[in-house]
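Right after this note come the structures.
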Structure P
Amino acid sequence: MRDALLEGMALASVLRDFLADSAPERVAPPLLRAHFEGRSVPDRVLCLGKAAPGLAAAARAVWPHVPGLLYGVPGRPGPPGFLDLRGDHPEPTPGNVRRTREVRDWLREGRGGLLALVSGGTSALLVAPRPPWTLREKAGLAARLLASGAPIRDVNAVRLALSEVKGGGLLKDLGGWPCATGIWSDVGPGQARLVGSGPTLPWRPAVSAGQVLRALGISAPRGLPAPSPAARRPRDRWFLLADGLFLRRLAADSLRARGLRVREVPVREGEGADVLAARLVSLAVAARGGGGPPRAWVGVGEATVDVGNHRGAGGRCSHLAAALALLLRETAPSARWSLAVLATDGMDGSGDGGAFTDDRHVPNPSALKGALVRRETASLWRGKGTFIPRGPTGNNLRDLWVLVVR
C-alpha cells in the first residue's frame, strides 16, 4: 500500500477517504454529547454554512426530537424534522437577504435556549446590509477586499461594520434566551470565533473598517456606518467542534497506519502558494535517501494566490499542485513522488475541487510554467485528466494536501 501511494490517483483517492472520515455527521455527534454532558439539552438548533446539512444530521442523531433549521448551500438534503433553507454562494444575492429574514423570524418566534452550529460559507449566506448600504454596494466592496488578498480578520472588520447580523447580530433576535455556539472551523488556529463572521459571537475587530480600507487603498461607495457591536451575554458560550488541525492529525495518523514516515507541516497564515511549494520541496529534497518507506508531508491551510488581472480557471489547490510539480521536476528529476491537493469544501476558486499528479504523469515544465503565469492551473489539470471534480462536499475544513516522496 505504501508504494501504491506514489501513484497520484491512489493518493487522491486516499485524500477523499480522509474527507469522508472527517464528515460532520460522523465526527460531531460524540463531540456534542461530550460538550453537553451535565448541561441542559438545547431547545432548538440552528445550523449555518457549507457543512450545515451534516451538522444538522449530527444534532438530530444526538437529540432526535429537538426542532431545528439549517441554512446552507445547494447539495445534499438535511435530516427529517429540520426546516431546510438554501442560499447562493459565494456571491450573496437578494434571495440570500430574504432567507436571512426567514432565519431571523424563526429565531424571534421560537422559545428556549439555542445551539448554533456555524461553518464556513455563512458570511455569504447570512446577509443583512446595514442601512443605507445596499446589497450591491456591500457585495462589491467585499469582492474587492477578497481580491486584494486581505487577511480574513481585516475582511471581517469591514463585514462587521456593514452588517446587522455579523459579530453577534443574531443574538438580538433571541431576546433573553441563551445561546451555545459550536464551530466547524475553516480558518486558522486561534481564529475560530471569526467563522462565518461570528453571527452569534460578539467580537470587536483589532482595527476599524475605515483603517482597513485606507491601508489597502480601497475607496468605499459611501460613508461607513457607525459601529454597533452586539453586547456580550454572560450565559452564552462557544466551543470548537473541528478545524484544520483535526483534519491534519487524522490524515497523518492514517498515512502512518499505511506504513509511511509522516511529517505534519504547518501552513503559515497568509503564505503564498509558491512560497509554500518551495518550502515543501526543500524539506522533501533534504530528506531523500537512506532507504526505508516513502516519506509523506501533510498539511491543511489556505495558501494565497495573487491573481492580478488574470481571469483564468484556477484556485489555491490547483496552483499549489502545479508549483510543487514544477519544483520537483527541476530539483529532484530522479525521485519517485506523488502529490494531491484538494479543497475540503469541493470548490477550489474558479477551478475544480483540486488536483493530483506524480512523477510519471506530470505535465512538461513549459506547460506548468505557462499555467502558473496565466493563473490557468485548473485548465492544465483538467487537460491532463488529473483533477478532482468540483462540487459541494458537505464539509469545510480548509485545503488538504499531501506530498509523498521516495
Structure Q
Amino acid sequence: MAKRLPSRRQTGPPSNSRASKKRPTLRRSTKSGQHKGRPKRSAPSGGTPNLWVGTALPGLEDLLKGELDQRFKDHVTHVPHSKGGECHFVFGGRSRALLSLRLCHVLSLRRDFRVARPRTLLSPEHLAAIVSDLKTVMEVTPAEKFTGLRLDAAGSDSPTMQRLGSQIAEKLSLPFANDTGDLVLALRPGETGWEVLSRVGARPLGTRAWRKVDYRGSLSGTVAAALVELSRPAPGDRFLNLMCGSGSILIERLKWGRAKMMVGVDNIPQALDASKHNSTAAGLRDRIKLLRADTRALPFAEASFDRLCADLPWGQSIGTRESNISLYRDTFAEAHRICRRGGKFVVLTQDHRSLDALEGVVERGWRLLGERSFAQRGFRSRCRVYERSD
C-alpha cells in the first residue's frame, strides 16, 4: 500500500481516514546509499521531511530513482504518482544535499492543497504555506539572487492567477515578472486538489555551471550523466569518449567519480576547444586528455579501454544517410578493436534508421545489453549499450 504523505505537506481539511494521520517512517543511518565503486559521500544530517519532485527526461525516470536510492537510500521514501517523467519522494536529509543529483533536470518542493480551484489559494493560510515553501527553496541556494517570481500554470494570465502571483511576490519582496522571473512556482491539478511546486534554483538543476562554451549538438548535463550511468562505470576505468564535442560526457564521468584514464577524441578543432574550456571551468582539465583523431582510425592499441561512449552524428547538417551509415559501421569496428573483452560501449543517436540498417553488421563481436529511447529538445533519441563479447 502506498504511504501517505507527511501531514505538514497537505493543506486543507483533515481526512477522517486513520491512515491519513500516519507519517512515513524515514530510517536514519550514518551511511548513505552507495553505488558500487562510487566514492563515499557523507550522509546528510537529518532534517524536517519534505515532499520533493525530481523531473527527469521522459524515459530516464528509473535512472533518477536509482540515483536517489544509491546516494540517499536511508533518507528517501518514494511516493507513487501518475505523472510521467517525475520522481516524487519524501527526503529527510539536508535539502542542499539534493543539489548533487546528476540525473535530475528540475528539482521542486511539492505541497498539496485540498481545494477545488486556485482562487481558494488566496486565503491567508494557504498563501502563508506557499510563501514558506518558496523561502525554503530560496535557502537551498542562498548565493543566488532571484530577479522575480514567475507562475507556471494553465491560465497564468487570468485575474485569479495574476492576483495570486502579485500577493506572493509582495510577501517575498520580489517583483511579479510572469515572463522573466526566475523564481518559478508551478500550479497544477492533483489527485485530491491542487499541487503547488516551488522550483529550486534560478535555473533548472540540470543546467551546469561549467558549461561556458556550447557546441553544435551538445548534450545536456543530465543526458551525459545518464550515458555515464548506463556504461556501468567503475573507479579503475580507462574511459574513452568518441566524438566528444563540448566535453559533457567526460565531465559527467569525472563528476561520477575517479577513473584510471580519461580520453576524449574529436576530429573538429572547435569541438576540442569547447571541451577544453568546459573542462577547465569544471576544474577537471588536468584529468582529461583531448586528442584530434578520426574515430575510424584511432591511435590506440588493441583493448586499451574499458568503457566507451559516443554521441553519434545525425541529420543533414552533419552528413547524409549514406555517409552516416558508413561512419557508424567503421566506428563500431574501431571501437571493437580498442575495447577490451567484456568492456562496454554506449551509443546515442537520433538517426534510428542508420543504426537499424547496420543490425547484424555493427553488432558482430558485440552483445546488446539494452536499449532505451527518450525525448530531448523535441527529438526522440535512442541509446544502446553493448558489451564486447569476443
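No lab work stands behind these numbers, since they all come straight from the coordinates. None of these values were measured; they are calculated from a predicted model. Cβ atoms are built from the backbone, for glycine too; each structure is taken alone.
One of P, Q was used to compute semi-axes √(5λ) of the Cα gyration tensor in Å, and the result was 43, 22, 19. Which label is that? Comparing all candidates, it corresponds to Q.
If helix-only ellipticity at 222 nm (-39500 (n - 2.57) for each DSSP H run of 4 or more, over all residues; to 500) comes out at -8000 when worked out from the coordinates, which of P, Q was used? Source structure: Q.
Source structure of the calculated read-out (distance in nm of label points 7 Å out along Cα→Cβ at positions 258 and 282, 1.8) within P, Q: Q. Using the calculated result 12 for relative contact order in percent (Cα under 8 Å, 6 or more apart), pick out the matching structure from P, Q. Attributed to the structure labelled Q.
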